[in-house]
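Listed after this line are the structures, all set down as structure tokens.
Bear in mind that the values in this text are calculations on the coordinates, not laboratory data. Keep in mind that this is a model prediction, so the values were computed, not measured. Cβ atoms are built from the backbone, for glycine too; each structure is taken alone.
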Structure 1
Amino acid sequence: MAEAEEIVRGIHRESDKAVAARKAELLNQKENAVNSLISGYRTRASLDGKKDALGKKRAVIDAAFSRAYEAMQSLSAQERKSVCESMLKQHAEGGETVLPAEADRAALTALIAAMPEKKLTLSGKSAAIDGGFILLGGGYEKDCSFRSLLATVRDEEETAVYQLLFA
């Protein structure tokens, strides 16, 4: 009987050890799963925060370039003429038809008359743009609108604007 009781106690000790080992294993698995979930939530929250901040920064940059476009639109007639002259000199190869924005028609009429060597023709129609002009050549079209000019500047300077605003 004593020997049987000792065997039973040994079985209980081994069983308790096995249960304790399994319990520790399951507790470890639970802690790993919880830590993994928390880490995943933290990562997603961090990414969402960065995405939100980037969206807000993008909105600030968009607003800055929108204000720049509005400033271009509010230039004086002489300043608009100067911008158009610069674009004509840079983009007109010669012989094109100039399709002006209605707001810049008078300035472009004077500029074309002052550049007879370019052999430009002023279109009787106006372009559906807010400022600048469109050059129509043999088989090509060049958008020299104020919006296009600002888009080019934005492509070239957006990184510098970002650094200026957020660095």
Structure 2
Amino acid sequence: MTKQIENQIIPSGYNKVNFFMIIKGGAFKFIEFVEEVFGGIENEQARTLDRDGSLIHAEIRVGDSTILVADSKQDWPFTPAFPQVYVENAQSVIDGAIQEGAQVITTVRDFYYGMKIARFKDPWGNIWWLFEKNSTLEKPTLQVSADTSWHDKKPSETYTTLMEAMRNLKPDNC
């Protein structure tokens, strides 16, 4: 089955934008991580090994999205990804990620557009951004603005935790 978006035919199981994650230090384990933390399902028919036995292509379905995965070669640079995932319960996802070896970057907190945000770094150095609808708000009260007067104020923990994580970003398994 296919769907048509803006006169483009997109195969079933894919969206207009799908992202590829190059994993340094174990794409097979990464697939297991995504299956455990997000309930992902690997399309085993897509799994393709390279001549050296490394994974050159795999696909994992998470909800209505597909993550394409490959092992990084030794001479490839570290290329972390920053996927954004909408979840029902950010804290339970964070808890599951911790059990699978992730490190919390930003604890669950209120964010813009009536959402909550949380971030974690997986064992391969990717930073996952979790968004959860903030059901405690009757209507969204936080809004993004072009106003930069906030630059003069003390940075929020949401901001500072990301800045710290980015300064220290490096592959953990290399």
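Work out which structure the value 14.0 belongs to, where mean count of other Cβ atoms within 10 Å over residues 89-96 was derived from one of 1, 2. Value 14.0 for mean count of other Cβ atoms within 10 Å over residues 89-96 corresponds to 1 out of 1, 2. One of 1, 2 was used to compute mean projected area of the Cα convex hull in nm², and the answer was 17.9. Which one was it? Answer for the origin of the read-out: 1. Ranked by distance in nm of label points 7 Å out along Cα→Cβ at positions 17 and 81, structures 1, 2 are led by 1, which has the greatest value.
Among the shown structures 1, 2, from which was the value 40, 26, 18 of Cα extents along the principal axes in Å, for residues 49-104 alone calculated? This figure was derived from 2. If FRET efficiency 1/(1 + (r/R0)^6) of positions 65 and 121 (r between Cβ atoms, R0 = 25 Å, to 0.05) is computed to be 0.15, which of 1, 2 is the source? This value belongs to structure 1. Compute FRET efficiency 1/(1 + (r/R0)^6) of positions 57 and 97 (r between Cβ atoms, R0 = 41 Å, to 0.05) for each of 1, 2 and report the one that scores greatest. The maximum falls on structure 2. -25000 is what came out when helix-only ellipticity at 222 nm (-39500 (n - 2.57) for each DSSP H run of 4 or more, over all residues; to 500) was calculated for one structure; which of 1, 2 is it? Label of the originating structure: 1.
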